[in-house]
1. Output the label of whichever structure in P, Q has the greatest value of relative contact order in percent (Cα under 8 Å, 6 or more apart).
2. If you work out percent of Cα pairs over 25 Å apart, for residues 36-179 alone for P, Q, which one comes out largest?
3. So helix-only ellipticity at 222 nm (-39500 (n - 2.57) for each DSSP H run of 4 or more, over all residues; to 500), computed for just one structure, reads -13500; which one of P, Q is that?
4. For P(r) over Cα pairs in 20 Å bins from 0, in percent, the calculated result is 21, 49, 27, 3, so let me know which of P, Q that is.
5. Starting from the value 12.2: which structure in P, Q was mean projected area of the Cα convex hull in nm², for residues 84-307 alone calculated from?
6. Of the structures labelled P, Q, which one yields 3.7 when distance in nm of label points 7 Å out along Cα→Cβ at positions 28 and 132 is computed from its coordinates?
7. FRET efficiency 1/(1 + (r/R0)^6) of positions 196 and 244 (r between Cβ atoms, R0 = 25 Å, to 0.05) was computed and gave 0.10; which structure, P, Q, did it come from?
8. Once distance in nm of label points 7 Å out along Cα→Cβ at positions 124 and 428 is calculated for all of P, Q, which comes out largest?
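Quick note: the coordinates plus some simple rules give every number you see, no bench work behind them. Predicted model only: the values in this text are computed from it and were never measured. Cβ atoms are built from the backbone, for glycine too; each structure is taken alone.
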Structure P
């Protein structure tokens, strides 16, 4: 976490900086807004904390004009309520009263740093992907993460970074689909002063900002073919040219790219360079859609219910059996992102002791549509059983149910309709045969 403190270095601002450093943040200082912008052009930041007495709105407008993405948090004395309101209206994400409270600053740092979020993986289909991620994370190989929108490709990319040898270095992400084509080159490679209209000063790009760490090229399939050629050279030579610059700059980065498109098909259509695909796709992590990970649906649902109950200050209600069945049986075309929004709504709409099926609604208020398996899905389901023994299928059923229950033996036995003693005997047989059995308690991967 890189924090830029803007304001006087003495007194309560410096105390806040010390608290942030004690929490593991790397803190830099700028005396005023011009110094802050100069520092951001050179290296970026994950969070900006600014003295509320400075022009907070001016800083935020300057960040927008130069397309510098970093959340701004204002700091000021507790009695300065008017300044706090003005800062929030100007676009500050939060206001921290001074003298600083260590726990409040820690909470803000954790909220900004999404890497601290719990990463839940239960379903065997997703565990297989994460096992491969674990295997290649420590390497320097480029990784291509593919899958539908909303499945969690960026979350997987951050996981790989945290498990890599570059974990203590920057993780920089750029969404290639969200930036206009004429600005993307400058965002990636930086520019010199006067390189184009509006280039008021030299600014480094995402490649230089990620130096020593990991650069995530999110939705790379949206990048124009002409810019792909320059990207390929940067990946091959680890050298970049700023827009308007005459001297190459050396960079040391590990590249991860994501795409929700089939890049092989994009190559055939002439929309993506084949040589760039080969350079990026050293290892492919294909994240399955949520509908193919039913155990993850159940575990994520419980997680989101607790998360948004706490966030909104409402009682933590369990999901009813009917609600749970509806959630697991739904299609979820928007994947994890859609599931999270639906559970957030359910937490707010629920009125009884449990969250009922009637609280699980789509944004327009309609009920969830069950996933209707087509011929391909039916064929795949049948093929998963053909040629297997009853003992093999029984083992899979028991282990997946145990995973669904997060390792709770009693709960799993009740669902399976067997005694806890029978379940324990089965698990002992599997362990003796060398089969991996989820430990008692939570069957989660927390990262």
Structure Q
């Protein structure tokens, strides 16, 4: 024991004395020690590091007694961690055994003004989390470059949100720290949960060249099950669908995860550049009313591509309506420029291209290529309950909308639309609105 204490002391002293000078380390124990210090340049030797070699299953009960919920906490300030070529294997069995409080993250960056380069964290094993994220960023002014998170470990998994949004979720990156920057980061989501999500009013967050990717599954496969959760629940989901029942409907594709990029509460100065989402429930679900900005972003193969609110500025973005709508607008004074890509699923059971309500929005939808199956752009309609495509859209006021429909998709104008301008290349199938100006243009 004496030698162990002395070794730990010397290790800590060695790292502290190297403040401001590059230091190379080669274990998670050393990384945990460095994580608590400030003013360092730390290089971790490339390789695969097993969390179970650093934190044994036998030590978990002691960590629980001490409320030591994170496996490694980066509490120091003004550090640079070069983790290029480093893979940390996160054994999800350790997470399950720890049984941390709900929404507790496994690795935490609580210090300020740190830079992390090249880290990869990979989930392994069959354990489940309890609604937390692999990585939490609570400190301000931190930058992650070229980091990759592979997420597994949620229950149930395989049905998306058909049976609700609770249970044991497992997300990728949880952001509550202002002035956070994510450059070239990726999340591969094979658990029910978000890729990146923001909470607690963090401001001035930048995502650039980031990507989130999940997995899709056919409802026909779920309906064919002879055991498991869907079978046990007699294939009844949480919301009433268009058929007037709660039974899971055939012909749809469901994302097995939640949203790629998701906001809660308010986030001033939020910017996305050149980011992409694939096969997620929502690509960019940015329902904060504090004017997020998106530039050159894409969402493909998602249940819905873009869901935005008040003041949002969406420029030169694109997405498909392969498994769900391209666009939902629910707030005021948003300015949207988005391109509809031609991809269609082999079973077309998507009910609209877009649903728009709110006041004084300006929306331009262009097209790349053509679609075999026309789907409407809805004005004065809400997204369906829980955003579930098998359920019906509601109606709500759309006032002062300027819509430039540069696609051949039809337009449907509801009874709660008023004082809107519609410039469209597609036909207007229905107009129940008041004081609606319609300019029909020829297809280019």
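1. P
2. Answer by largest value of percent of Cα pairs over 25 Å apart, for residues 36-179 alone: P.
3. Matching structure: P.
4. It traces back to P.
5. Q
6. Working: P: 3.7; Q: 1.3.
Corresponding structure: P.
7. Checking each candidate, the match is Q.
8. When distance in nm of label points 7 Å out along Cα→Cβ at positions 124 and 428 is computed for each of P, Q, structure Q gives the biggest number.
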